[in-house]
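Pasting the structures here.
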Structure 1
Amino acid sequence: MLEYDEYIKVMIALIAILNPVGMIPIFISLTSDFNDKDKHSISKMVVLTVTAILLVTLVAGEAILDFFGISINSFRVAGGILILLMAISMLHAKMSATVQTNDEMSDAERRDSIAIVPLATPLLAGPGAISSVILYANKGTSLFHYILIACDICAIAIILYVTFRLVPVIEPRISKTGINIFTRLMGLLLAAIAIEFIANGLKGLFPALV
């Protein structure tokens, strides 16, 4: 089990990966043809889907790795590289292709429901978030450890919901520059987290390096 302050760091890391503020212009764009009631329903569905995906990952993620014979250290390196690629894109105030490709973006406009795809996944609960949850879950084995991470996920769900609910208030007041600045700051934080993942994974794979 981690120190209690480490669970706050876990929550901050997941917030950086999900980047709720960076999702605001995407949410506005994809819901521009919906009324306020529909937008509220979409935001609730997005939050519930993201929460479900991350909680299932928390409980079953390691079992899935074991099933495919993947070591946690290999996953640390792979997940760290993936998160680093996302961070580099965020530092350029762009959406990484590991989150959503151009084809997926154009196809999103033709879907009956945008809440689950692409908003909930892969934009929010994408490879980076899933990788991080598995890696953080592996740092402890006690039930209390998993409960605390689950609490982090639920807290993030509340933050997401509040963010989406504030979109009508935020939309006329926030500029593209402001969103870009926040995205770059989150990208810098995310890059440091990715390096930690990669370094710890390499130490596990190659003990002689320590």
Structure 2
Amino acid sequence: MVELFIKGGPFMWPILGVFIIALIFVFERLFTLTKTTLATNSFLKKVDAALKNNGVNEAIEVCRNTPGSVSQVYLAGLSRAEKGTVAVEKAIESAGSIEMSFLEKNMVWLTTAVTIAPMLGFTGTVSGMVSAFDAIAAANDISPAVVAGGISQALLTTLFGLIVAMIVQVMQNVFTWMIDKLIVRMEETSIDLIDTLENMNETN
């Protein structure tokens, strides 16, 4: 593997650099989104029990003591519970937009890696082909032995660039799926929150 990497020429190093940087963001997103998903499941049970058993103020305290996107959306809505469900709904929509930005944070860098890695690979391919033609010109011969090094370099950089892009693209798709699930969950729970507040107002 190391031997193939070295044979790929100088463009293998920037592709490797892109891969390492992308992996940093992959682990960051994986940790953040997994933590948010687990925290959401626990939070929803706590805040629902607090709201139904002890009222809005207790539910607000649960939101303040719980980090995460859904808790912030709930906090925005519950903080305006006294102003009516219309105000709650508007607050939830505004907070939801902000939290969506938080969930999608750093995804742009994964997109950048998916774009740049194969481009670097193709640039390495061109460089390898230039080396092959230079070797032909220098040797005044088109034998396979003369052009093998340049063609090998060209193919290896393309291969490495595409592999990096595919790995990062798969992870990006996984994160997009996780974000979509969280957004749907936020929307569903927001509707449940509004319904609960309406029922509490009717009861009172």
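Readers should treat all values here as calculations from the given coordinates under stated rules, not as data from a laboratory. Here the structure is a predicted model, which is why all the values come from computation and not from measurement. Cβ atoms are built from the backbone, for glycine too; each structure is taken alone.
Matching task: 3.0 is the computed value of distance in nm of label points 7 Å out along Cα→Cβ at positions 65 and 161. Pick the structure from 1, 2. Going label by label, the one that fits is 1. Each of 1, 2 could give distance in nm of label points 7 Å out along Cα→Cβ at positions 17 and 185, but the derived value 2.2 comes from 1. Each of 1, 2 could give FRET efficiency 1/(1 + (r/R0)^6) of positions 9 and 193 (r between Cβ atoms, R0 = 30 Å, to 0.05), but the derived value 1.00 comes from 1.
Match the computed value 46 of relative contact order in percent (Cα under 8 Å, 6 or more apart) to one of the structures 1, 2, and report its label.
Attributed to the structure labelled 1.
Of structures 1, 2, which gives 50 when percent of Cα pairs over 22 Å apart is computed from the coordinates? Of the options listed, only 1 reproduces it.
Suppose you compute helix-only ellipticity at 222 nm (-39500 (n - 2.57) for each DSSP H run of 4 or more, over all residues; to 500) for every structure in 1, 2: which one lands on -31500? Derived from 2, not from the others.
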